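There are structures below to look over.
Readers should treat all values here as calculations from the given coordinates under stated rules, not as data from a laboratory. Predicted, not measured: the structure shown is a model, and the values here were computed from it. Cβ atoms are built from the backbone, for glycine too; each structure is taken alone.
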Structure P
Amino acid sequence: MDLQEMRLKIDEIDEQIVSLFKARMNIVHGVAEYKRQNNLSVLHTGREKQVLDRVAALAGAELADSTRFLFTTIMDLSKAQQNNQLTGTSPLSEKISHALQVNKELPKTPVIACQGVDGAYSSIAARKMFSEGKLHFHQNFADIFRCVKNGECEIGILPIENSTAGSVNNVYDLMKQYRFHIVRGLKLEVSHCLLAKRGVSLDEITDIYSHEQAISQCENFLQAHPNIRVHLYSNTAAAARFVSECGDRGVAAIASRECAAIYHLDVVLDEIKSAERNYTRFIAISNDMILTDDADKMSIALTLPHEAGSLYKLITQFSMLELNLTKLESRPLPDTDFEFLFYFDFSGNLANEQIIKLLTRLEQQCEYFEFLGNYHEL
């Protein structure tokens, strides 16, 4: 038998597999209906073990593990279909349905909470997302969450991750404490500049002030100038303001170009970051679930059982709906034995009823589940 003949034979076998798979899923449909009528759970761990042990024995020792993997996938697909049939309404699905009907537009002139001072990258992101918004500045991220929660501001702007430094862990930890909705996202290119008083040249600079993340992102420049002392500051824009108010001509700041105009400084050097492209993702949070027509990204948070295969089984449900997972982040849960809270970003719009059913299932299946928002990222 030559290669072409073997391929044709494989095609014939594949057709038989597909036919049998369709027949199996039709029966699964009937099983789900029976469980619905008799108020039975989809999961039957004992039955799954019996099936896996039986097919592994039929396959023989050489293919036992591969067969277990194959039938685990088939059963995961079967459970997903049953869950689709049995999923009803929930508080989340009702809330989403209401938001789809009434909340279609973001506020035009919101009061916005930002961290830092004017000229900080958060303020730049805020103005790109809400050009007519009124900015209120706060010292730390926790203040922004509290401000939005208490209704003092309609929108809060927060950095969530950087392309070189990774996730902003403080924000992820605070996300667990507060219930809110992400209503907009922005990927902002970060451009660090060296700013100093008017007329100051590079060889006059003795000290540089900036946020630790900006300093780490300009490591190559700082290593090339080892005689310049580096000082951590609470915020890049706050560092620029400090330089403008300081009486010492030898101090400089690493901050945005916008800070030069705001604080009357010169751009001594432009683009001093180490990476060629440096982006920070920002999110806008609100107390209200606002679902705009252009929403194309979804964020959720959940916990999973601390057992083998739990993450794989979850991802199978996304795969069934052909949803593109764009981010998976885990954060350790305090006072647990290596258990984690997972954050997922994926593409989609809640106009798709299958996605609402998926979220409803996850809400019912997971010990902790939080729908964070469906939003458009600029």
Structure Q
Amino acid sequence: MIAVIADDFTGAAELAGLGLRYGLRVEIDSNGIENSDAELLIIATDTRSMTSEKAYNEVKRITEELIKSNVLWIYKKTDSVLRGHVLTELKAMLEATNKDKVLLVPSNPAYGRLIKNGTYYINNTPVHLTGFADDPEYSLLTSNVLEILGDINGLQAYLVTKKNDAIVNGVAIAEVSSINDLDYWAEKVNQDIIPAGASGFFSSLLKVKGFNQVHTANQKIKFGKKFLFICGSAFSQGRIAVEEAKMKGAKVCEMPDDVFYDRPPKEKHFKEWVKDTINAFKSNSKVIVEINQPVVKKPDFARRLRIEIAKLVEEVIDKVEVDELFIDGGATVYAISKQLNMSKFLPCQEIAPGVIRMKVDNRPNFHLTIKPGSYLWPDEIWKFD
């Protein structure tokens, strides 16, 4: 078994899609390690939304359990633009495995995400000049990779290039300008090095280790009848998609102001929001729930909003036989899955890179499709009858 520890749910799903592409039996679990016959087991944590101390303890615990289960190798999935407790979680893995070296490759050239001369770029724009500067929990105010990562006692982070590729103790952050560079760094990984980073590096590792692609993304899917879309991300791509869906006739149910700002009469307006969403299915097969409010850069504020959305989804699904649940934003996925008591997921289709459709254990005839907030939904999802 290959194991992955992911710091958010959409990152876990993205790697699950790659596993499907390479013909592996894939399972995602958010409760930790349970009996599994998967060839690729992905532990979806929510450590990006935890405190640094909790994230450290969770990753160390999971790593120690994986070591006891004799997995083939462990990959640490990080955010591609290094949001979250990246160094803290890598330190936890180093201590749990008694290793000294990490090779961190967060770049993803397929999405225009590159590290050059110590600077992170997205489509040739420094990352701090993109929408990631508005992330409510991890606003990126610099594009210097070492500054984004920050400092942590007892762990050195440093840059490596193809001209200076010596991987010594600590966390080596590889500069990447192309997919060939990902393959180059994948060849450098041995049993003494913990591999970490984004989906592109994981794909190169599978290739280097002898796995072959047997499927492609962009599979044709026969969807169910009733769709519930949850737009939980602050990124503009999600909001643009909602505006396009409105033009195609979708019913959009926006979070009321009093629920957003947590002010009276919040409960009354929350119940009205739930009722409106349920009633929307009487005349629409596809219903969208979104926040549509200003971005508030406060982690506690963002967490409360996710809980409100999760509670709404629970009440709607209790009244409406929803066949397809679509969610963008990893932390939102995690909150909803916990509210609905969903912990074991069986990825079945990669609709597009990063957009993964899954069966949910103990929920027959129900599918969950998720994607990162910064990715676009494929056009076919927005086709309306």
For FRET efficiency 1/(1 + (r/R0)^6) of positions 22 and 38 (r between Cβ atoms, R0 = 30 Å, to 0.05) computed as 0.75, the structure of P, Q it came from: P
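State the single structure among P, Q that was used to calculate helix-only ellipticity at 222 nm (-39500 (n - 2.57) for each DSSP H run of 4 or more, over all residues; to 500), giving -13500. Show your work: numbers first, answer last.
Details: P: -13500; Q: -10500.
Value -13500 for helix-only ellipticity at 222 nm (-39500 (n - 2.57) for each DSSP H run of 4 or more, over all residues; to 500) corresponds to P out of P, Q.
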Identify which of structures P, Q gives the largest calculated value of distance in nm of label points 7 Å out along Cα→Cβ at positions 6 and 326. P
With FRET efficiency 1/(1 + (r/R0)^6) of positions 102 and 206 (r between Cβ atoms, R0 = 25 Å, to 0.05) derived as 0.85, matching label from P, Q: Q
With Kirkwood radius over Cα pairs in Å derived from the coordinates and found to be 24.3, which of P, Q does the value describe? P
Out of P, Q, choose the structure whose coordinates give Rg and Dmax of the Cα atoms in Å, for residues 14-85 alone equal to 12.7, 37 when calculated. Q
Given structures P, Q, which gives the highest value for distance in nm of label points 7 Å out along Cα→Cβ at positions 78 and 110? P
